[in-house]
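No value in this document is a laboratory result; all are computed from the given coordinates. If you're wondering where the values come from, they're calculated on a predicted model, not measured in any experiment. Cβ atoms are built from the backbone, for glycine too; each structure is taken alone.
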Structure 1
Amino acid sequence: MVRSVRVARARPVIVWFRDDLRLSDHPALHEAASRGAPVVGLFIRDEASSALRPRAARPLGGATRWWLAQSLRALRKSLEAIGGTLVLRTGPAASVIATLARDIHVGAVFWNDIAQAPHQAIAADVESALASDGIDSQIFPGDLLVEPRAIRNKDNRGLRVFTPFWRRVQALGDPPKPLPAPKKLTPVSGVASEPVDDWDLEPTRPDWAGGLRDTWTPGEAAAQTRLKAFLDENISGYSDDRDRPGRDGTSRLSPHLRFGEISPRQVWYAARFAAAEQPRLAGDIDKFLSELGWREFCRHLLFDVPDMADRNLQAQFDAFPWKRDARAFKAWQRGLTGYPIVDAGMRELWHSGVMHNRVRMVVASFLVKHLLIDWRAGEQWFWDTLVDADAGSNPANWQWVAGSGADAAPYFRVFNPILQGEKFDPEGAYVRRWVPELAQLPNDLLHQPWTATPIELASAGVELGKTYPQPIVDHKQGRERALAAYAKIRRKD
């Protein structure tokens, strides 16, 4: 006699995607797939939950909105390739997830943690809403190499100086190994999804994203390709080339990391493997990993100081005599300051949604020190125009330059934009690309065209004040004014 056995189908699992738009090394997705249950991938456009809180998650800027649209399309394609699906919904996360969980009778909801106060508060609301319905939820680490609570001082506070912080991270040893992407998922049919085109994430009138489309390919596959190409072709000489904006010497992984299309653990292990394969590259790879460490450091700072984009980490800067100068600020935004390296950086940013890291320091220093414009104005402009605008790195880096932040450059260190250009773009490749009206000037005049003779300017087709602006501030006077302003708050302190 054969007994028939009825096997109950496992109840579906929702995987809530946030800043982790990938399939590989995705702990929440890995756990859901390993259970063999049907999986619903869910991404929520939640602009309501944060608005109800004193410390809200920042709305995305224009460039990151564009990137998100492309990344969601790439994620959907990747999920569909293994039998899964991506559902898009709008609304408060707790309400959206609880409603969907009831509608499709889920067994659990999984997601990866984001160690930032606003995101954790929203996640706590989701947990509570699910618990009230008797639905299980699980949160997994997946955004950092080390959780912030693992790196504390004797007073149980996060470290404010990078070098000891990075030593502590390294002393903990390798992070957990990256998890493989699921090979196959069982979908849940009939779940309605909003079209990403209806979210108006991409600019139309005017469409200013042409340069972004020419420069970037968002998505997990592109992130993996970029990492491999960098470690295969560009890591040699990274320690020096990373400071040369005219060379292809950086990884350009930052927007992929920002949206979690690749995880820090994947970058860590790929770099360590490359170092083991080619020991001569160890120094360059250590430097590259320290840049990953700086991202980690900024995220840990943000964990302790959620309002870092608004508040000086060093309180003495609350009395700093910032100036309101709309004309100078606009010239800086448009790349018309009269300082070629500054203008090249700002034009690169507007066109491509990114700026070379060395040049970011130069243009930031110029704004806050030569022009005495509040670092928060520059930080907000970067937030809107960078495809890699990160809630930790963006304000931390601006405060580092301003002198008001953690492990900050001293305020009296004023970058000389002329010397910075001559040192890091000596052949002028970067300036000539982004400031083509100066392209015919010789190298010794390129970074200070106002010193050229009338004959030299005419032969290069440059007419200062018409084809290219005169400097909006004299370097020496700007530096002296900055030091005088710094001396004021030092006296008050």
Structure 2
Amino acid sequence: MYSPVLVWFKRDLRVHDHPALVAAGSYVLPVYIIEPEYWALPDTSGRQWAFTAQCLHSLREDLARLGQPLIVRMGCAVQELSRLCQRHNVTRMISQEETGNGWTYARDRRVGAWARGAGVEWLELPQSAVVRRLASRDGWQSQRAKFMAGQAAAAPQALAPIQPAITTLEHLPDAKALRLSPDACPSRQRGGHAAATHTLQTFLETRGQGYRAQMSSPLTAERACSRLSPYLALGVLSVREVEHARQQARARHAGQGGWSAAFNSFAKRLAWRDHFIQKLEDEPQLETQCLHPAHENLRPRGRDQDRLQAWAHGETGVPFVDACMRYLHATGWLNFRMRAMLMSFASYHLWLDWRDSGPHLARMFTDYEPGIHWSQCQMQSGTTGINTIRIYNPVKQGLDHDPDGRFIRAWVPELANVPQSHIHTPWTWPEGRRMLGQRYPAPVIDLAQAGKFARETLWGLRKQAGFRDVAQAVAHKHASRARGTDRSNAGTLRQAAARRSKDNPAQLRLDL
């Protein structure tokens, strides 16, 4: 009797384009482990678990149709994998590479040490264009293009059932069982493969036509953006699947107004997604340490809890900021420009350290992707040393993207009676003095003074001796080579670091 190959599912909850599942053959022990220690981390939340549970139900059904249902266990990964391997004489285990947070990185190292000691061969296969142990960014764009052009792996036709049947969690735990805080997210996207494919289809056939023009405003982005980010974050769809579908849809819509620009913009965002995840893969400390060390201790850690809580609850007294935060609380999603504005406001105007504000946003995002999230937290806080210091003016952003105040009135109903001429700045409304501090808070800071202080401080830091040399090293390791050529060009990188770098997602927004 052959021993089954254990396939360990993590952030790859699908059966299509799943290289590990294909490589395992037909006699497969498919396993997912719910890890309570992971769900106790400060960047996890009940909304993320609820979405994950729906995706697990979907994966269970898909695998059951193939002949072997998903085996779900709860506990420590090393202990659960060890038990399964011993009980079923497993000598070979396959999984797909995961670029998660620091905890999952350390857990995988523990699993690797156990596997070596137990004589279990553990093969990890790439599931995206992110390259493990990448020697240099030179040529990375070409490697990615080659991977994306490759054929997506078809789902297995059938899996042989494991006999006797294996004990599994019949009912997935709820958030309370995982000791997660109550987390009402009434408009959260639904998890699972059917929801993912429907979302992809509607974007490529109808919703996406205005993608390029409508991605920036929260009034239009909810429909115009692909909304695929949570499904990509958990691997319900692979990036390669989405890219192939995009190419096919582009051919179908050839010559139709707006679609060519939309598909080109979307392709760039998919590429930038891999680019940012590659940064975390190359430098795991990016989650906890400033990319340019000169920014360490720039902002006080954990000291201004009043400002942090006001920002986190949408109570800063700046209407457009508060509307975006409240919308995020209710939906688990927000378009990229508004995400960037929330982070910029926390870091520059409120002068909060990104390691204090970043975990709150991570918990709120159903589509939390560590590689993108922590890179963006640092970029929008000015701590990379190579990106432009982009201080979003929240009033201007509101006037640009919600000129009539419709979004503000929908999410900050306390301001319903404020006239349109003052909806973005209620503190300038003569009658607003009676309201501010009562129904709605007065601004927690003076926007102009706070912005001026942040700008002078950050640019002053960049003028210090040695700053530029370190920035050049950061750029060489992490900056995109997409402009012009994949070949290394030290002169170009020096220029990029000196002129605030062109590696700027504020210009190529990740509005997935």
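Taking FRET efficiency 1/(1 + (r/R0)^6) of positions 284 and 436 (r between Cβ atoms, R0 = 35 Å, to 0.05) as the criterion, the highest value among 1, 2 goes to 1.
Looking just at distance in nm of label points 7 Å out along Cα→Cβ at positions 132 and 460, which of the labels 1, 2 belongs to the structure with the highest value? For this comparison of distance in nm of label points 7 Å out along Cα→Cβ at positions 132 and 460, the top structure is 1.
Looking across 1, 2, the calculation of Cα extents along the principal axes in Å, for residues 76-355 alone that yields 61, 50, 45 traces back to 1. In terms of Cα Rg over 2.2 N^0.38 Å, the structure with the greatest value among 1, 2 is 1. If FRET efficiency 1/(1 + (r/R0)^6) of positions 316 and 404 (r between Cβ atoms, R0 = 25 Å, to 0.05) computes to 1.00, which of 1, 2 did it come from? For FRET efficiency 1/(1 + (r/R0)^6) of positions 316 and 404 (r between Cβ atoms, R0 = 25 Å, to 0.05), the value 1.00 is produced by structure 1.
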